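The following blocks contain the structures, represented as structure tokens.
What follows draws every value from the coordinates through simple rules; no lab data is involved. This structure is a prediction, so every number in the text was calculated from the model and none was measured. Cβ atoms are built from the backbone, for glycine too; each structure is taken alone.
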Structure P
Amino acid sequence: MTLLFDPHAAADALRAADRRWAELIDRVGPCRIKVDALASPFAALAESIVYQQLTGKAAATIHGRLVDSLPSRRMVPEAILDTHHRRLRGAGLSRAKVLALKDLAKKTIDGTVPRAAALERMPDEEIIERLIQVRGIGRWSVEMLLIFRLGRPDVWPVGDYGVRKGYAKVFGRGRLPTPKLLAKRGEPWRPYRSAAAWYLWRALESPAGRA
């Protein structure tokens, strides 16, 4: 799976939209969003649920235990539904995450969660509307899937703390914007707001982005 936009065109468009992008883009270079192929929306969303509110290492450990606990070690909806909740809890999952995984499995089987090929044809907002019907999946989780699994060019995760903080460093003189304000300020950066979000995340890693 690849990005659905030209990173160089995105950088040029952002520069043209606001001169304050120039220094950051010069330092960071072209947008390098890594897009992992989305073979299974169910597996990707299940991983997202497991990783919520955990550090990467801890989440990876629990995810590995979860897979090991499933019949034939297959991360498919039927396996989640056929596995007793106590066994899932034994992998290290909270009760809320077990309920979310069970709901995800049911909604995958009944078609609420589309297959990968169908997702690739759907508009961003339609994907968001469909997937947030799953317990434990919010708009932010779907936006991350749109960016990092589907390579969509114009996703603007205004609720993401890193994006808000990056904006505060680059544009807001340290003042954290509200999601509503950030939504408004991001309008001139269409159709490359996924790249804009990526650059704002990078701003926090660069010398100019440090407090």
Structure Q
Amino acid sequence: MRAVPALVVPFPEEVLIGRGARIDDGVQLGVRPGRALADYALRIGRNAIVRSGSVLYAGSRIGDGFETGHNVVVREQNEIGSQVKVWNSSTIDYGCVIGDRVKIHSNCYVAQFTTIEDDVFLSPGASLANDPHPGSATHLCMRGPTIKAGAQIGMNATILPLITIGERALVGAGAVVTRDVPAGMIVVGNPARILKPVSELGCPLDLIDHEYLAPERDDR
């Protein structure tokens, strides 16, 4: 892994990297997509860590403290906030808006035109869909889910297009979400159904004595 000096960037001229970035060998930055963009600049904030095998396309804006695992793909025209972490072999497709302190674990897929607000967590294998008419030649109503601030998505869960996951909601492992999820609720199953409020979920080991997603958490 090498540090990237402020004024020496061994990538295409459209790649703009903030101070303190560490870029592995075997990383591709500023890859041009097959479709034309109005702006090909890839902007990455300060103190990024981009690990080997990762590919970040042209035309995205990424905030400070961005970190990838290995073999991460970030497509074009994404707006990504600060302190976002993306683990191994996950893909963020194009045209997404992602807030601050979002964590996307391994083998996740974030479809085009998804919105993910601050402090969201995607567990390994979570998939977000965006096309209500798969196979259509027009894709006129293509839009990914909207995941509101603080929501948590369980392992291998699937969120269908146009769905809204409410603030601080919890989607159980393996759930298939076909309807909007109210704020602060737990949903499980296929199709996902409301189980109970997050406020009623305790620690199975009795290690904590407060709500599962305490609003004052600042260690994300």
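Of the structures labelled P, Q, one was used to calculate distance in nm of label points 7 Å out along Cα→Cβ at positions 30 and 134, giving 3.8. Name it. Matching structure: Q. Match the computed value 9 of relative contact order in percent (Cα under 8 Å, 6 or more apart) to one of the structures P, Q, and report its label. Clearly, the read-out refers to Q.
When helix-only ellipticity at 222 nm (-39500 (n - 2.57) for each DSSP H run of 4 or more, over all residues; to 500) is computed for each of P, Q, which one produces -17000?
Working: P: -17000; Q: 0.
Checking each candidate, the match is P.
Ranked by Cα Rg over 2.2 N^0.38 Å, structures P, Q are led by P, which has the greatest value. With respect to mean projected area of the Cα convex hull in nm², for residues 142-197 alone, the largest value across structures P, Q is given by P.
Please state which of the structures P, Q yields 21.2 when mean count of other Cβ atoms within 10 Å over residues 166-173 is computed from it.
Details: P: 18.2; Q: 21.2.
Attributed to the structure labelled Q.
Of structures P, Q, which gives 147 when volume of the Cα convex hull per residue in Å³, for residues 22-125 alone is computed from the coordinates? Only structure P yields this read-out.
Consider the structures P, Q: one of them gives 1.4 for distance in nm of label points 7 Å out along Cα→Cβ at positions 38 and 94 as calculated from the coordinates. Say which. Walk me through the numbers before you get to the answer.
Details: P: 2.5; Q: 1.4.
That value comes from structure Q.
When distance in nm of label points 7 Å out along Cα→Cβ at positions 118 and 182 is calculated for each of structures P, Q, structure P comes out greatest.
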